[in-house]
Each structure stands twice: as structure tokens, then as C-alpha cells.
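Scrolling down, you'll hit the structures one after another.
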Structure I
Amino acid sequence: MSPLLQNILATVLGLIYVFTVVGIMDYLVKKGFPQDLSRKIVHIAAGSWLIFWIIYDHTHWSKYLNILPAFLWTVLLLIKGFFAKPDDEAVKTMTRTGDRKELLKGPLFFTIVMDIMGTIFFYQPVAMTSMGLLGCGDGLAPVFGKKYGKHKYNIVTEKSIEGSLAFLIFGIFGAAVFHLILSGEVEITKLMLCAVVATIVEALSPKDIDNFLIPITCLIFYQLY
């Protein structure tokens, strides 16, 4: 199989994966599944798209097709954020309140980060760490914070110690899994230190902006460490 064909097939698999998750969650929301939880499942699933990197031929320029699922959603979120109707599947599965303008914040920022990681930092350890913390850590922190968050703090926005611990623990877990799948090894000390710093930054972050601040923190940390 030629490198181009291999990378096209890998991209098709990534597209099927991302759009299938959104479709399934849209169906479940229609059946009564909690909208805020569906949003986080989409968040985690989308952030895990990089596992398809292992299928790509890294020697061919077409490896950059890996961002196509994210790039399409970047464009779709811009369109839907301005023009979507309330019953649009993206509005129902990716927003907290059903307001389409929310798509232009956290969800859009998230896909932009995916675009950057899949091009400039393709297959680099910092991308694996960033997406683990951003996808799994930041995806599950609000869920645990809402259910178990008894110890609140308010620095910029109200959060909980339980939610921050969930960010740290699940972020490390997600990042470690990505490292193991893609590279077969984990620099656990470096990963844990980066996760601690990112947890502090997340605690200080305004709502939605953490989708940018978390990967920026990882990039700085990996440059300095």
C-alpha cells in the first residue's frame, strides 16, 4: 500500500470515529441523556482522535491529513455557532445550555488546539501529554466536580478540589495511555510534573480559555524541562 493511500484510509477512519461519536450522542440526548454529560463525552472522544496517528506513514506529507476531522469541525462550529437552529445535533451535544454561541468558545478552541497538535506537533510527546490532559483531565474534571465537589474554591471561577484532583489523575492517565499507544514508553516523572503545573493553571483559568492555556502550559513546560 502506498503511503498516500495508507494515510487517506487512516484519515477516513478518524472521520468515521469522530462523526459517529457525535451522532450517537445526539441520538442519546434525544432519548433523554443529560446534555452536559454528552458534551463531556464528545470532548473526551474528540481529544482521543490522535490514537489514529499510529496508523499513519510519518514519512509522507499526507500525514497532515490527520487533522481533517478536527479542521472540518472547526469550520462547522464557526458556521453552526452563527447560524445553527436549536435542534442542531452540535448544539445539543456540545453546549451547556443549548445556546449555539457556546460553540464559538470552548468547543471551537478545542478543535483549533487539535489542528495545531496534528500539524506543528504531530507525534511529539508534548502533543500526547497536552491532549491527555485536555481531553481526559479537563473532560472529566467538571463531571467529578459537579457530583463530588464538596470543597469549593473561587479564584477566577468557582471550582472544587475534587474536580481539580480529577483533572490531575485522569489527565495523567489519559496522557500516559496516549504515550504508551503511540510511542510505547512514558516519561512518568516529566508527565506528572507537567500535569501538576497544568492543574494549577487550570484552577486559575477562566471558563473555556483553559482549552488554550492547558496546551500552552505543556508546550512551555516541555521546552524548559
Structure II
Amino acid sequence: MTLAAMAVWLTVTPAGCKQTASSAGPAHVDEGCVAESIGTLRVLPTISPCKWGDWICRARCTAGNGASCLALAYAADKDPETAGEAMPLYRRSCLLGEANACTNYAASVWAGEHSDDQLACARRTFEKACSAKEPFACGMVGRVMLESTTPAPVEEARKYLEGACDEVGGFSCRVLAKHFESGKLGGYPPGRIRSLLTKACAGGDPDACGEPATAAATFH
């Protein structure tokens, strides 16, 4: 399974990444903004899955293997009983250089209750992951600007999403289609929504595939 496919539900479905009460709660509050401590990030094309109780995977994570921390975070997210453990694992994996983990960590902050400072931190974290060409992070920068910022910096968001869609593709193209369709980004030529969804699908965003009736219908 690709990393992008495993990350889709979290980065585009806020309800799916709402934080649960656990030791994960203070992770983004007490330890400072993760974006300020991120070094060079990478996007792995695939990752070997881990079961939540896999002690070898956990030992590798503890020893500093970011991919193992990310695999454990994915495993934790699959079970409501362990979902609260995912957030600190995403954070650790992010700090160890995994761009997908940074995206999922920031998405968890964005989707839950957050202060203005925490939202700003999430945006910076998305931006750093996007700079590593993690496509879901690029789209999430646009969502933060257009859906969580008042007043929304419309022109800045449009330019950012258009640049990310052209350079990285994938999810940013679908976010762009959604907000063109809503009228928030101004007029657009006939066929623009369809072409953006096609490009998003080709760039690894599975929810854009299958000729959906509207861009909005692809956001659950």
C-alpha cells in the first residue's frame, strides 16, 4: 500500500482525525511547534505495515526509525481503543523526517480543538511537508487558508494551490477544484473542475477518481 493511500482519510476527512482523550492530548500544546524543529523531510513511496503490538516495529521507532513510527501510528489509528496514541507517533515520525507523518500530525491539530497559535503551527507544518512535495500537505495549506482563516486570503490561497497543483499535483488540485466550484476563487472556464479532478487522480489522489459529479462530493 502506498503512503499516500494510507494518508488520504486523515488529511482530507477532519472527523476521522479528531483527537481522543489520551496521552496524545498535550503533544501539540506543551512541546512547541513541531514545524520549528523539522529538518530535511522525505516522502516514502511505500511503507511496510506494522501491527500495534509489534515489538520489533516499536523498538525500531524508539531507536529513531521514522518509518516504523509512522507505521505504528497508522496501526493505532485503525482501532478506536488506540487511536489516541497515533498523534504523538505522527509527531515523532515527523521530527524523524517523514513528511507524511508531518501532514497527518498537522491534520490532527487542524481537525481538533485548537488555538490560533496551534492553527498557525499546523499551517507551517503543512507548508514544510509541502516543500518536500507531499501532495496532501500542499492541499491542506489551501484548506487552512480558505476554510479556517478569517478573512480568508483568497488570492494568496489561489496562487498557492495553483502552484502546488502544477508542481506537485494530487490533492491540491482537488482542493482547488472544490473552491473554484464553490465560487470562492472567482470564475473559471468550462471543464476546469473536471480537468483539475483528473489531474488530482493522476497525481495519486484516489478520491478524485471515477468521474465524481462534483468536487464537493469527494469531500466526506
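Where a number appears in this text, it was derived from the coordinates with a stated rule and is not lab data. Values in this document were obtained by computation on a predicted structure and should not be read as measured data. Cβ atoms are built from the backbone, for glycine too; each structure is taken alone.
Where is mean count of other Cβ atoms within 10 Å over residues 136-143 largest, in which of I, II? If you can, show how the numbers build up before the last one.
On the way: I: 24.6; II: 27.9.
Largest calculated value belongs to II.
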To which of I, II does the computed value -17000 (helix-only ellipticity at 222 nm (-39500 (n - 2.57) for each DSSP H run of 4 or more, over all residues; to 500)) belong? II
Comparing structures I, II by distance in nm of label points 7 Å out along Cα→Cβ at positions 72 and 192, which one has the largest value? II
